[in-house]
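Just below sit the structures, each encoded as structure tokens.
What follows is calculated from the coordinates using simple rules that are stated; it is not laboratory data. Note that the structure is predicted; figures quoted are calculated from it, not measured.
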Structure I
Amino acid sequence: MTTDLELKAKSESIFGVIYAGSAFLIWGLSPVYWKTLLTVPTLEITMHRVVWSFLFLICLILLQRRWHEFTAVLKNGRMLYTLLSTAILISANWFLYIWAVNNNYMLQASLGYYINPLVNVVLGLLFLRERLRKPQILAVLLATSGVLYLTISYGQLPWISLALALSFGLYGLIRKIAPVGALMGLAVETMLFSPLAVIYLLYLNSQGAGNIFHVSIQLDLLLIGCAPLTAAPLLFFTMGAKRIYLSTVGLMQYIGPSGMFLLAVFFYKEPFSTSQLWTFAMIWAALGIYSTDSVIYYRRAR
């Protein structure tokens, strides 16, 4: 007979999948949103994303009555220094991602987020002295072979993919060792960059080159809407990760780059060569090995 505790645990797990799935789905479909801002320079979009996200997150913090947590982070000099480094990384990641989407390099962007988990494994080995299991070593070697094959075929390193994977991987590494939650961390990160972003946007406005409040209400709302597009999936992810196993989160994270891949190939008709197909096939095989090993490992640990 099912107990109330078991029913509650099952309900929590279902909601966890819904929350986490919603986060990854939003991330996977977000290129559609950025494509609506094609007329706006990427740097300007990024600066708007920083400023409006900060204002949106501060409102959330006030509504949740967690202002004391936010000020506690601000009083910690070492933490601010750490979050300044992550602010630089995440801003660079945002800029490159939006630039790639709006310049028809969405396939490279999706490849970057596909290989990100494997980059995390390597970073854990290098900086946290984590030991790699044999399937993880095989997965990393297979993914590396895929990147090298694409490089040799095209005669050019897929730098967009690697830059996105490395910047987000380093961001995750530093945030992992920094004792601050996702909401507070992102709020402080966007706060640290907001003064620079505001100055840049005011400068654009003074030169008559700014887009907000000068073109259309629709464009204004889209630029302001960068805030909930940034914060909502983060909150959904946090709510979901608390309710489901880490191995489940690990499998669900491929929803994002898969959405980007499908949009790039079938909706935006980006060129998809045989070389790219083989590279993606090797990456998918590597992720299959990595994911299977992760599920087995966490089940044994549990």
Structure II
Amino acid sequence: MDLADLSPEQVGRFLHERQRGAADSGEAELICRSGLSVGSVIEYKATAERCMALARERITASEEADVSFPDGATFIAGELTAGQGRFRRDWHAPAGGLWLVTVIVNTLLPSSSALYPLAAGVACCETVRHYGLNATLKWVNDVQAGGRKLAGILLETMRGPRYGEEYIMIGIGLNVNNRDFPPPLQGLASSMAALTGFAFDLGQVAARLLANLAWNIGLLRFEENKRLPAGEEAPHPTLKVWRQLSDTIGRKVRFGFNAVSSPQFTARAVDLAPDGGLVMRLTDGRLITENSGEILYL
């Protein structure tokens, strides 16, 4: 399937495939319905500077035209000429990779909204694992395999210029068929094709990724609407799945807002907080929880 031919119907087929494979069919149907809007509109460009910038332009134009912006609208580029990761780092995004932004019209409470980064990471990691790679998550949501980075996820928020609607823009960069990396990334990054020796159907990978994102966003919405009785709060399933996919807990790490250029301390990761923060034990035994920043494995 050519990436330019990707359609919402193809995303929907993979989403319903996941629904049919779930243990609780009734609950799965509600999760599916809650996330069905993801990928409902797909715009493809062969080349773009940044998908984030494109999404912001479309949101602004929609509000200025007094038209509701479609929840789950997705913007995909064949390659990026000015891609950026966290901390404004250059993001190598040539043809062969998957570069996209999905915009969520946020209706969740802050306690649930805090889990968007984890949900996006889970969706991406699940997608890579579907194709046979033993991928894991490094807090918050880097996807790695064989000790190298396969995918990075960047979330940005935007308030609509006219009505103040909150938009969550989920940017995902996944190395699929691209095999060549610039010198600073050699030994640090890899791709699905480089690790397996196979070329992947990029359109199919995109459809499956969006379906997994739809499922995990749907799960956030479904869980918020469950209305558990007071005092019966259960661990959020997004946290449970994240823990299953991650190799962070138990690792010795270096933490910093920008851990590469400005490391702050070393610690051992011991748990995930209910809001997705990383709980770490310092060398003096104290526990500290950080909700933003990054870690490097030691």
Structure III
Amino acid sequence: MTAAKPRLHVLLAGPRGFCAGVDRAIRIVEEALKRHGAPVYVRHEIVHNRFVVEGLERLGAIFVDELAEIPDDGQPVVFSAHGVPKSVPEEARSREMYFLDATCPLVSKVHREAERHHARGRHLLLIGHAGHPEVVGTMGQLPEGAMTLIEDAEAARHVTPPAGATLSYTTQTTLSVDDTAEIVAILHERFPEITDPAKDSICYATTNRQGAVKAVAARSELVVVVGAPNSSNSVRLREVAERAGAPRAVMVQRGADLDPAIADGCATIGISAGASAPEILVQEVVERLRERFEVTTEEVTVALEDVIFRLPPMRALT
């Protein structure tokens, strides 16, 4: 007689997974492939998720690190959702490439705001993570030296802007809401005249997913975040879960990466997914847990999202 599986209650954080910017970026590549056929070149991973990238590769997308790797064959080139420095479209124009910009519209808003602050003579403090593609793209909107990167609270306490500069700040869109609030408070204390962004630059999807993770973490003995290790918003979700009370939080890219024994002894666990992880990967994790447990699921929804971003115009290739 087969022993009964132990019971496990799974709290599914909502919202989770794809945001509107990620969905738009993927659809741009798919539509370009439908209209123009393979290959369609993509500069950097369109979003930080190997499952998504490999799926697009099977359709005919070719991912490159730089435009120099792309032949002059007239096929479309797509810029990733994270945004690019101004030098990238300039290079594409100089080579007469047909390019499609899949930058998330909320990242583009940060770019335009950075330009406005610069035009008004302000030195910009950018809160973000060095080397992240979004940060590279945002810093590349302004001349070198016009922006200073602040990675954490310690950096905020010691940053030395140019003497006599009028200051403003903005942020990477995928940061920890709580960490960023601490950094901003330090900047306001040190530089009382600093100009805030016109609107919160951490995007709605990041804020909502962190809120949902906090809600499930408070009730969970373990939180599993589905996402890639190079996905900033996914890494932040794991960190938020730990700070919100979950005794343990782990990140996996797919169901096969999870050892279900990690939940042994747990009665309730939470699951979320970064903004670049499709729902099918969340369901893989649930099915993986079913191999070992009698699983019940509960949706824990803290916000409803109805944001849709339109695709850019696509021309016919001659």
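Taking relative contact order in percent (Cα under 8 Å, 6 or more apart) as the criterion, the highest value among I, II, III goes to I. For which of I, II, III does P(r) over Cα pairs in 20 Å bins from 0, in percent, calculated from the coordinates, equal 31, 52, 16, 1? That value comes from structure III. To test your reading of the models, identify which of I, II, III gives 1.59 for Cα Rg over 2.2 N^0.38 Å, for residues 208-263 alone when calculated. Value 1.59 for Cα Rg over 2.2 N^0.38 Å, for residues 208-263 alone corresponds to II out of I, II, III.
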